[in-house]
Structure I
Amino acid sequence: MERTLFKGTRSGLMVAMGVVASLWGAGTGAAAAELPPAIRAIMDAPRYSGAVWGLRAVDLPSGATTTAYGSDSLFFTGSVRKLFSVGLALNALGVDHRFETKAYRLGEVGADGTLQGNLVLLASGDLTLGGRTTAGGKIAFTNFDHTEANSLGSAILTETDPLSGLNSIARQVAQSGIKAVTGDVIIDDRLFDHFRVPNGNVLITPIIVNDNLIDVTILPAEAGQPAEVDWRPKTAAFTISSQVKTVAASKPMEISLEISPADPKVGIVKGQIPIGYRPSLPGVATLVQTFPIVEPSSFARTALIEALGRAGVSVTASATGPNPVAKLPSNSSYLQSAEVARLVSPPYAEYAKLILKVSHNLGANLSLALFGLTQGARTVETALAAERNTLIGEYGLSPDGFDFPTNGSGSPDSRATPGAVTGLLAAMRKTKASEAYFDALPALGVDGSLATVGIDPPNPVIAPAVGHVFAKTGTTIADGTLKAQVFAGYIRSKAGKLLAYVVYVNNVTPIGSIADVIKVFADEGAISAILYELN
């Protein structure tokens, strides 16, 4: 069973023998002698005795290669794959693109405010639906985002309200004069054909509430007492039943999450949490875990009906149950005069920042679908084909330089050569989206998936490069092997040059814990810092 750890945020090893052979070939020959000795020493460390490295650094805008190692071989990318899907979406949609999620009435409103008909929310592919929007119009995120809570062991939740956008829509519906809905409330989620991705079998649709997650916060109480368990967002669509006890500080933390066999709308949290427990992640004080929302449209419908109730609009239809798509009109064209609410998002540049800073898997897959729509593609297969054609035809990448399986933007089997990655990075510098793309990358020792690298614990090799390296990370673990650990992005070097670079290591083993991954993170941070110093 394969899972992705960090998934590029800090994101079955049965690899075909031909692939293994090609990767091993990347680490031999004269290229090895060209590596700076300090980088060679890191790669030769005992923990990498069975691993395979790839490295490429290119001066921009000249295009001159300053360092190369294994640059013609395909490597597993981990979540560095997101650089491709988000970059193309950012360029095609535009950095200032805003999503507009609209509500329409299908029927007339009587003098008493009763809508004789259905109310439809037309999903626009807005990843956050107002649930992360700050007072200043930015998108909130933390360095340990809740989308990775289960794989990292915890998270830091944003202070924003996941239901804020739906509450705004509901208030606008009320302000339009509607006081009651005699028909149904329906989510029109037909923007593109839904698809599932291999990481978690997650369903990708154009309607998302709280990243389609239920956040569960677990705090210890007194020994022998039930733990304090809370969750968000609270709706009738999904509730939590807690069976967690507080135990002595000397006892281990043991928590499990499962769906109730008696009711799929109930999540059961079981286990024990010791007094004074703190997660091992730097700066994370509270245990946070998540349940997936498996039917996004049905969940959003329930949340909207409840938001309407809070706004003073009654709905005759049951708040829970499947989203009744059969009641929708044959197409998604609605009269402008029937619009009763509109939620306008922050610009897409803010979404790119969220996705790349924290390695947001759902957001990257959604970006692929949104890019596909700009090319007339409604399915994931046609979106991937359009992406490939664009990378080759417009961005100048070699067709042999990347292999992205046809199951979304987050496949753990995605591969690319170092040259393909630096080629993308160089091409993006020539687009109108170049600065927004650059700003969306995690900054070494500052934020996102690189926030703690070189800082906690302090690393004197990395310290000079803090704030000068901007890179997407990718981390894939399978069966105790670090299948991929990658840094890719830009370096503003000590001499003032701008470099596009990527450093890969594939097949590091054994990996027993997050601590083992953090060591590899530090080594790739050190390689990045050495490139900063030498260029």
Structure II
Amino acid sequence: MRNMTRLCATKPILTVNGKFPGPTLYAREGDNVLVKVVNHVAHNVTIHWHGVRQIRTGWYDGPAYITQCPIQPGSSFLYNFTITGQRGTLLWHAHINWLRATIHGAIVILPKLGVPYPFPAPHKEAVIVLGEWWKEDTETVINQAMQLGVGPNISDSHIINGHPGPLSECASSQDGFKLNVENGKTYMLRIINAALNDDLFFKVAGHELIVVEVDAVYTKPFKTDTLLITPGQTTNVLLKANQSAGRYLLSVSPFMDAPVQVDNKTGTATLHYANTVSSAMASLTLIKPPPQNATPIVSKFAESLRSLNSKEYPAKVPQTIDHSLLLTIGVGVNPCPSCINKTRVVGTINNVTFIMPSTPILQAHYYNIPGVFTEDFPATPLHKFNYTGSGPKNLQTMNGTRVYRLPYNASVQVVLQDTGIISPESHPIHLHGFNFFVVGRGIGNYNRRTSPSTFNLIDPIERNTVGVPTGGWTAIRFRSDNPGVWFMHCHFEVHTSWGLKMAFVVDNGKRPSETLIPPPKDLPQC
């Protein structure tokens, strides 16, 4: 615990090694990584290594009650995994309740020694972690909301590397993160959205950004002045310091194109040119954030993303499909006599609200423990309706700890279809244990006859977290080549709390190299 003052108010926050954001974890592709997590706080804790494939090592993936029991106060756990076939920027964060509000940090995976970037090497690199700040304690915020059955209070500001910036309440012009640059040099920014509940725009006044990687996968480079990053996503960009001396504002602001309340405060930081004279220091080049509902900017950005698909970094897109799922995702209401409106807001996938078990699903799967989960998660919606229209208002969800079983090395297509039961809204969906190819997206209802003709099966972007558009759909493909239990959920933490989540159980293959390793001796007990 550490006291921190932001927006004129002080509160204690949970930190890792006293830092907020937490320390950056550096590794190289192929490295074995050992991280001992010691819990010195009064909360149960787990850490998820977001985007790390965890091939055969699901015990170390981190989501509480999916792959492990939490690390209890006074206890510790040694996470032990190898970074296989990945290089780039990822993140780590707590994966229980809302603790990731302050327990998070960057993972920087450098290429193997002697392997260059597939773009001009930058002069320097900088990690930029975007987030949200509440004046209140975030565990209190979500606990009260869950008790009342309503949405939680929104955050009070957006932050860049832990600070709302020089333009925020009670801040001076010297406050916030500073990015120091020299004219004529190129910098790589490793940008991470660690916010709980907001898709975020990122801009740098007066400067163009060249996108070269997302979610630790190289892209075909493209220029833009605005990034859109959903919670859990990362984006690496090249910035050329080619402007006149002075200070330039960096801004982070929310994207929301549905009638849903979000924190509209812009977080800021400053880019400083070296050798800027004091008179120029006084001048700060400002920036206007995009409109909160700037859907065209988001669509253009999504459509610009393409896998590099080079000889060294091919896009191995499954061309045929063994398992095809259509998952409707959204938010609904169930009756709740004790709640403030006599109803409770719930998250749903195919009309199932996921209930967290008290025994981790991975342990139940490995040891064949009965009664923890059922294997009847529906591959298609049980109730068919006009998903993106007004929809049925009385559609109650079913509660259950249901999983979908996949054989080893199957090719899988999942169509994620937004629904408008309360209101259509975008959802950043994260799949643990895999990268997937985003082969298609569209507005309206997915049509299994006509929509596939729009798919990109040559160089679609590969990632681990994807934004499903408001009132639309996204199609992803992956190969189930990683045995274990793998969580899939909305990365808006509020929706995960409400039950917008499910899990895949992937069977072992035939060889030892295709088999889940045994659990570690120090695996936490519940």
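Rule-based calculations on the coordinates, nothing more; no lab input. Not measured: the values here are computed from a predicted model. Cβ atoms are built from the backbone, for glycine too; each structure is taken alone.
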Using mean count of other Cβ atoms within 10 Å over residues 76-83 for the comparison, can you identify which of I, II gives the largest number?
I
Note: mean count of other Cβ atoms within 10 Å over residues 164-171 at 18.9, derived from one of structures I, II, originates from structure II
Assuming 0.05 is FRET efficiency 1/(1 + (r/R0)^6) of positions 148 and 220 (r between Cβ atoms, R0 = 30 Å, to 0.05) as calculated from a single structure, say which of I, II it is.
II
Where does the value -8000 come from, among I, II, when helix-only ellipticity at 222 nm (-39500 (n - 2.57) for each DSSP H run of 4 or more, over all residues; to 500) is the thing being computed?
I
